[in-house]
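Derivation of every value follows stated rules applied to the coordinates shown; laboratory data play no part. Every value quoted in this text rests on a predicted model; they were computed, and no experiment measured them. Cβ atoms are built from the backbone, for glycine too; each structure is taken alone.
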Structure P
Amino acid sequence: MKTRTVVFQEPFKVTLLDEEVREPEKGEALVETVYSLVSTGTELTAYAGAFPPGSEWARYVKYPFKPGYSNVGEVVKVGEGVSNLVEGDLVVSEATHTERYVWEVDKLVKVPEGVSATVAAFHTIGAGVMNCVRFANVTVGETVVVTGAGLLGQFVVQFSRLSGGFPVIAVDLSEYRLGLAKKSGADEVVNPKSEDVRELVERITCGRMADVVFEVTGDPNVIPQAIRLLRRMGRFIVLSSPRGPSTLDFHDEVNSPSRIIVGTHFYTLHPEAETLHYPWTWKRDRELYLRMVKAGRVCVEHLISHVTPFERVSEAYETLYERRLECMGVLLKY
């Protein structure tokens, strides 16, 4: 049995690699992909090779590189001992952009009835951001500023609002993204090209400034500006993966105002197994994301901007790279 898998052979070179797929063994399932979501931040960085040599980025992205980690597909065969899944079940996983694959059943999450495959495909972003907002300890009445209204920022807006953040302020250079942020629940939106962000935050908060600022642009040059939106002892949450060093006066911006900087990388925060102190594993948060979508507590449909046939994946990355500010949720359809 064969599959085709998306591979970045080198920066800006996308190919479909023919690979063999084995039969599922005990405790495994064979899955045929229905949709997979392009992670615009991570994958565009890898696609363009836009990261410093010797960085964690360089250690992560080794060419040829297989992108993708938010897959939804249909179970077509199960291995020995599998009783909780049957053929035809819709499931989500961290599989790459590939037509079919074998996965451990314990790491698959079944999609509830009533949740579409397109919405389910956002599960890794939804579950990851949910946990980052949880880790940031956003509470009722705290002013939250989200710098960067891309896909991650849209989910930060939603989960900050669900956690009680008020007001939630979205900042971006794109009017298109800011319009979506309003639909995601932002109380205020601001474009730095037309308005002074610090003055707006100061006015909205009656001079108190923000309690929490999420950095979601990935641009290291934004960090020195964004941290100044915080009050004394406010929390600066680095949810993006900045590409390169940032220059910051740690005395004036961190030590003197006693601000707190928290890194929240997706694959650091989730524990390997549930504990009484922190039960939120990847699997549990994926289940929660899907349940919240079904209940209408999280809205995703407005974030789907492009659906591209799998065979035209190279075109999808070209469009994303050239018109990034006009794209949001980009799905590959198999």
Structure Q
Amino acid sequence: MKRPRVQLTRRWPAEVEAALAERYELVTNASDEPLSPSALTAALDTADAVCPTVTDALTAAVIGAASPRARFLGNFGVGFNHIDLDAARAAGLTVSNTPDVLTDCTADLAMMLILMVARRAGEGERLVRADGWTGWCPTQLLGRRVSGKTLGLVGFGRIARAVARRARFGFDMRVLYYNPSAVPDAVVHALDVEPCASVEEVLERADFVSLHCPGGAATRHLIDADRLALIGRDGYLVNTARGDVVDQEALIAALASDTIAGAGLDVYAAEPLVPDALKTMDNVVLLPHLGSASEQTRVAMGRRVMANLDDFFAGRVVRDRIV
């Protein structure tokens, strides 16, 4: 029996690619460069399943241009705002993602950004690398305490709850959250967190604000100039969600004018482009979308996609089906 043809749009961890090659006719991307729109359409035309990443804009135009042989999109990642789900549904594509397996890794990174921006770690490292450090000084690079402060979470899904656990029980932080849908009382009590009635309430009350909402039209520029002003001159913003959740130009203006104290960013509005203005600011920590970037997590993500592929081609219910 002919094996289904599966195309990866980027390179995956070697052990996952090897496992996939044992079960499927595997097509990999040797250059590891993001595929062009026409190449994505061609992949849909020639493979039974395509496995995209956040770098692949599977728009209505890309999907609509195909006469798809593909029946399955196995997304390598939990976020899927780069896939037009309506177009995928119309084309008869089943779509899955990879929840759960990257939760702890991304939560760790969010806490790292909170600590880095508060304690001015980026500035300190740049000082040492530039041979500018002349020794310990009582007033050098004085930052802000994290322990005992208030953390506000916008969105309260898996990753936000993992951040809450680290902040509340690791750093004795008071934790507030806003979520558009109800959170079970058992979760609220177990994590010892406090719900807020609005995004604005979170921003006004928190010393640190961490974003954990999906990207897409509904949340584009959720954090705009007015909401940045609510964070205040002593407050910090951390974004490990999606770049378009924040109005990037408004953030640059807020950082430049000290409207907020600082920001820690792992995602950007037009990745991989990062505005030069952000690169020159000392009160912002910039990371290259590393949220899930541990070896163990990326392997687990690949194996989760493989499990969904196995379900689909075996005619079983796909565990992580979105569409």
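Suppose you compute mean count of other Cβ atoms within 10 Å over residues 123-130 for every structure in P, Q: which one lands on 25.8? Spell out each step's value before the answer.
Working: P: 25.8; Q: 12.1.
The correct label is P.
A value of 0.4 was derived for distance in nm of label points 7 Å out along Cα→Cβ at positions 267 and 291; which structure in P, Q was it taken from? Display every interim value, and only then the final one.
Values: P: 2.7; Q: 0.4.
The structure behind it is Q.
Here mean count of other Cβ atoms within 10 Å over residues 235-242 has been calculated and equals 22.1, so which of P, Q was it run on? All intermediate terms of the calculation are to be shown ahead of the outcome.
Values: P: 22.1; Q: 26.2.
For mean count of other Cβ atoms within 10 Å over residues 235-242, the value 22.1 is produced by structure P.
Upon calculation of semi-axes √(5λ) of the Cα gyration tensor in Å from the atomic coordinates, which of the structures P, Q produces 38, 22, 19?
Details: P: 35, 22, 18; Q: 38, 22, 19.
Structure of origin is Q.
Here helix-only ellipticity at 222 nm (-39500 (n - 2.57) for each DSSP H run of 4 or more, over all residues; to 500) has been calculated and equals -7500, so which of P, Q was it run on? Let's see the in-between values first.
On the way: P: -7500; Q: -11000.
Source structure: P.
Given structures P, Q, which gives the highest value for percent of Cα pairs over 12 Å apart, for residues 91-130 alone? Before the final figure, lay out each step's value.
Working: P: 62; Q: 71.
For this comparison of percent of Cα pairs over 12 Å apart, for residues 91-130 alone, the top structure is Q.
Matching task: 3.4 is the computed value of distance in nm of label points 7 Å out along Cα→Cβ at positions 51 and 75. Pick the structure from P, Q. It would help to have the intermediate numbers written out before the result.
Details: P: 3.4; Q: 1.6.
Corresponding structure: P.
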